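Just so it is clear, none of the values below were taken in a lab; they were calculated from the coordinates. Treat the numbers as computed from the prediction; the structure is a model and nothing was measured. Cβ atoms are built from the backbone, for glycine too; each structure is taken alone.
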Structure P
Amino acid sequence: MTAPAQTPLPVAIEPAHDPHLVDAVTSAGGEIVPLEEARVLVWIGEPNDFPPLPDAIDWVALKTAGIEGFRAAGVIDDRRRWTNASGFYAAGCAEHTLGLLLAGIRQISAAVFSGHWDQTLPPKVQTLRGATVAIIGAGGIGRELTPRLTACGARVVAVNRSGTAVEGADRTLPVTQLRQVLTDADHVVLAAPATVQTRHLINDETLALLKPHSWIVNVARGPLIDQEALGRALRAGIIAGAALDVTDPEPPADDDPLWSLPNLIVTPHIANPSPGLTREMAPWLAENVRRFRAGEELISVVDPASDY
């Protein structure tokens, strides 16, 4: 006997019908409907533009991993399920992170900054072979970055809240041991969420724990670093350099003194370029639509009581 066909899941994609997400929804058994007819909202707009939700909405899917903007806008409630994009963009972010770190330690940035042929640069060039790289906030990005770093010959120390082992890392330590991690590390990658606890995690005191040849890469959120302290450390040679894909504020002012530093690399929040976000999100959304229809647990569920 043939099982009865399941009714398509009514899904709204707002504020625009992105073709990658439309295909993802329909391929998983959903149909695109107006918001007032939907059970699911896929929101790809900004937090401050978020619409009032009909009572029938059971699940809201956000396209960003960070939810602090939605928290600040008072959007997230406990009346329905919410998912973010935690882990969806990890592979692309890991690629960018590795590129920034290599650009720094191989002195590619300094060579470009100098604007002329300068063979005094090579003595400053470092290698990842045998270096210890600490990943602070070793979640999805950390899991993707770890094999890329080990392929370059680096040792990886993963740091997370619990100390639960990260596959492939040489060691995984809880954040309570951060000071020792920074003391031992050659280079540091920041991939932690922005919370009250992580604000200015990198400051004058923690920068002083690092080595003169250390590079810091931030692909997480700008407020993890006290940028005034970072500027002091870069000018004084306390660390060798920093590479930032995120800043605080973002973007920096045109007259921000950090722009003048040859040992600083800044990319404009492009570890995951905006035009590619929905393409990267699409397979994850399709899987979550399938799970929702099947009554299974969703991927990347947001805890209404959590900061991220």
Structure Q
Amino acid sequence: MKYIKSLLLIFCLSTGFAYGQAGPKSLRLFIIGNSFSQNASAYLPNFAKEKGVELTIGRAELGGHTLAQHWGYVEAAEANPEDPKGKPYKGKSLRMLLSEGTWDVVTIQQASYYSADLESYSPYAKKLYDYIKKLQPNVEILIHQTWAYRSDALKFGRIAPGQLAKNHTEMWERSRAAYHTIAKQLSISILPVGDAFNTVASDKVFGYKKDADFDYTNPVNPNLPNQANSLNMGYSWKNDKMAFDANHANEAGRYLGSLIWYAVLFKESPLKLEYVPNKVPAEFAAYLKTVADKTIKNLNTNK
């Protein structure tokens, strides 16, 4: 039995997440990102409450923002602390927010549209990393691996200037490679949400499949296509027009992302979490927990 426990501990340590060890009882988390980081961390407070741990979240999130844009605000604020251009976060600069106490973890990410373009990360990821460490020397910095757009998206993210990914798979592969490259350069760990999303998308049973019987050309309100097992917002009716969002996470996607974030931050298997959002079917939720658990265990393989 001791031998088996030792092997389990070695395996967990090799993946960077020792489930067998107690995680923190309190955590101060600061997120630098956009709507995708908001999506992926949506249910962290619910999980923390369930487990009786204290979680404080600080946010520097602006819709659609890239690493370059966040760094641009830093440069403006450092050049002139009174410049409004450097204080886009509800009237505060990144320096002001990061200086509000001691943070345990800070996360960064690239905007999803540019996530598959490795060149778009440089030099901004490194500049932000150095800036964060200057203000919070002991903080752990993680990079949030965002997800590829749904398979039926009208277009996918950029893989190079003037060139878009051809499909979901190429966007995921290129963005995954980019995130791992930057993580290696900075010697930081990854929140592998994009991998978890891709596992679900490519699953023969649980993966989303476009409804071939729906009339997308002449939709009739309030009818919508079958979007079972989608992790993305997809089709909806707004002001008597059918809207389409293949990018942002729906409740199931937010749940999956939050499972990954909680497991990484608190070093606990997502299989132990009981909370499930009302709009996520129980069977699908159970499957998503297994995906999250497997994704984290496989984090350091097939890089």
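Points worth noting:
- Structure from which 1.11 was derived, Cα Rg over 2.2 N^0.38 Å, options P, Q: P
- Structures compared: P, Q; top value of mean count of other Cβ atoms within 10 Å over residues 23-30, i.e. the largest, recorded for P.
- Winner on mean count of other Cβ atoms within 10 Å over residues 239-246 once structures P, Q are ranked, highest first: P
- For 2.3 (distance in nm of label points 7 Å out along Cα→Cβ at positions 215 and 231, calculated) the corresponding structure among P, Q: P
- Computed -12000 for helix-only ellipticity at 222 nm (-39500 (n - 2.57) for each DSSP H run of 4 or more, over all residues; to 500) - originating structure among P, Q: Q
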